[in-house]
Structure 1
């Protein structure tokens, strides 16, 4: 193995830094818990995506505090936050910004000046992203991948860190524009936000209908987030763990390349039209590295990969009409796949 491909082992200083930042993240989740009742797993997945430099798509019915979760997380990390309500008449320049003509009163000259759009923030909430036409949805593509926007031939860098957290309502699909598969693949996680249980719902009603409001402390600085992101990349993942993530992604594909045998089980070939691409494997490992640090470890375990498999894969597996007829979802596919992927990924390599 070349030196460039060998896993980096964290030194003592980095281990101490990882522990300090882990404590800060746990404190952040506790602070968010003052405002958001329940939804612990959703908040942790949001934080994992932030630490792994990923974007998130939150899917849930109205009234489940999706917007409040994102705003609360931004406040706790002391990051700038902008919300864009996506509507059918929203234009790309309403998101990216535009150039305007201005007069320089000092010199009397006229010129163009770029005015930032709402995308110039650390965390951008794209609310109901499927309610705007594809042209406007596509305005996010360059920003999500390149961390920049291009307007009138000029490139403008976005702030660092930068995250797009988008929401979708799964119920009302009339008059909506479903995200193309290529754009869904840009999101590291697809997070399902479900109804709270009975006790949590009681606490929500009680806390939100009283005069008192919880005070949220800002417990993580921007510099800490950037430091944690750099540290996540250094967390070692053994070859067999990377093999496991790769095998899991490949097992979602019903068809193999010409000349290759498909590794997908029969139920995948029956219910899946298209499986996950290589970006899924990358997301599995990056999210697993972030989870390892958040759970007090400086190495990636296969259980980390399994823990993030659902949010990473559910929007990258396209089921067919057989699955729809039998009520089989992409989550069901992942659930059935996980026990079939050999944990000892070194075998047969």
Structure 2
């Protein structure tokens, strides 16, 4: 049988099966036996009913899994909804401080809500928090600071001591987004009981590899959770997502099984990229890598798309940088080969 793509130009053949290295997704699917359990659980749902019971059961399961009481937990439709809820509930009490570069959604949502946003740059090239600058800017005023740890798009983990210093020396409510914690095993969950202004964010999209179900949650002091919960839609978590979330918690060990492979592949990819002349590769503790190019990123980004390789362009603030998700070995080899030819 002839190849149906044989009449297409080479760039169109490549683009037909793109290498999705732009969204920090897991390249691994859900194992078949976990799929079977999900299907069995979904078959028990009454989809004509509101998801009260499914939501309650998920919160109970999450409480048991994390060791935090339910009054310290709030789940939502992905971390983007959680970010929206906490900005609506807490963002008007003061300024929203964002150490940049960081996850674009923070600025996007805060600006849409017409909040007072202050962007403070990370220390150039080391991508560390400029603690003296943040402390000086914050003063003794209330407000929010959102810190992605490990940071997106730079890939590094800020020292725990820096976060604790902000809690000690300012009156800011400190939000720590731990979306990528599974790749670094760095977490500040243990600090939550000791700080009533610390909020931790988690998602099922990255380390669980379940971006498609849209499930995230926060853990914080009960008083903060109560304030945020007041702006939560009554049924913000649908029954299917909540039920799959419970299965994911039970089967965490199996869903986390690909993580060592992703980390090993990240290290291989970083070494290969570092071997390309004039490309700077930054250390990463995530499932993506930040690189600095010897040229503008936009034209190269477009050329990569034409051969079916999707990576993340970082905009005018970082015109010479690309963020590359770690894919399967064939995808990563395809990217490295293309960059060697194009640079």
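Just so you know, all these numbers are worked out from the coordinates, no wet-lab data involved. Quantities reported herein were computed from a predicted structural model and do not represent experimental measurements. Cβ atoms are built from the backbone, for glycine too; each structure is taken alone.
Here are the numbers:
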quantity: Identity of the structure behind 61, 55, 34 (criterion: Cα extents along the principal axes in Å, calculated), options 1, 2; calculated: 2
quantity: Structures 1, 2, by distance in nm of label points 7 Å out along Cα→Cβ at positions 33 and 193: label with the highest value; calculated: 2
quantity: At a computed 0.65 (FRET efficiency 1/(1 + (r/R0)^6) of positions 257 and 281 (r between Cβ atoms, R0 = 30 Å, to 0.05)), which of 1, 2; calculated: 2
quantity: Among 1, 2, structure where distance in nm of label points 7 Å out along Cα→Cβ at positions 201 and 233 as derived comes to 1.8; calculated: 2
